[in-house]
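> Structures given as structure tokens follow.
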Structure 1
Amino acid sequence: MITGFVNVEFEPIIPLSIRRADGKVFTQDAIVDTGFNGWLSLLPDLIAQLNLKWKRRGRAILGDGSECVFNVYEAVVVWDDVLLTVPVDEADSEPLVGMSLMEGYQLTRQIFEGGQVELRQVTV
């Protein structure tokens, strides 16, 4: 199970551990974003700090209907005590955990500042 909290802006936050290229693990808070169908997005500076491997360019349609083009990298994350290799979208926003990374999990959250956030794997 992965646990986090709801911040003052009512955003569900979870800690996310990412392995750097040298094997060291870096932990970063990330917003759980149910409107993002990707895996993970990180700021360009954090991607550079982690020395992530560039994979390709990506395209997305944003909530306002505009299209954006961005770089996609690869990272190894510790997800529910398992190492996963996932694509990382470069974005000028707070780190986001998307629906693809949460696939197979149940998300529950208490909607008040300091409320609990839980991601629990579902057995089908």
Structure 2
Amino acid sequence: MKRRRSFVLDEKDERAVELFADLGMPKNLAKTLMFISQVDECRSAEVEQGADLRQPEVSVAMQELRRRGWAKKRDLKKEGKGRPVHIYKLTKRLPEILNSFEKDKMKQVENIRKDLTNLQSMIKDYK
């Protein structure tokens, strides 16, 4: 990750995003994951800038990261009125997340194999 005024994804990060996307992960989720994996913690606005995403894309990605148990959120109270700022942090390291992602993908591959085998046995009598 390169640093300009704030951190931004570099070419290696973008390549990882492409590989995750090729494996079926939504691109906004992959970009958010790659960004947040390289900082201790961050605000969603930092992810927007660094991963070149819009606020709704980051929000959806953060919800998914939290749903999968890969990230957590804490609120930072602002002085005065207004909504608190959400601070995000990964709960697992990127290699652990990749292992979890790989297990899910391998289950999908096994289910596809089973379905293909069942389909082959069902249609063997068709001409």
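> If helix-only ellipticity at 222 nm (-39500 (n - 2.57) for each DSSP H run of 4 or more, over all residues; to 500) computes to -2000, which of 1, 2 did it come from?
Value -2000 for helix-only ellipticity at 222 nm (-39500 (n - 2.57) for each DSSP H run of 4 or more, over all residues; to 500) corresponds to 1 out of 1, 2.
> Thinking only about percent of Cα pairs over 25 Å apart, which of 1, 2 has the largest value?
Sorting by percent of Cα pairs over 25 Å apart in descending order puts 2 first.
> Here's something else I'd like to know. For which of 1, 2 does relative contact order in percent (Cα under 8 Å, 6 or more apart), calculated from the coordinates, equal 19?
The correct label is 2.
> The value 6, 31, 41, 20, 2 for P(r) over Cα pairs in 5 Å bins from 0, in percent, for residues 28-67 alone was derived from one model only; which of 1, 2 is it?
Source structure: 2.
> Looking just at volume of the Cα convex hull per residue in Å³, for residues 60-99 alone, which of the labels 1, 2 belongs to the structure with the highest value?
1
No value in this document is a laboratory result; all are computed from the given coordinates. Nothing here was measured: the structure is a model prediction, and the numbers come from that model.
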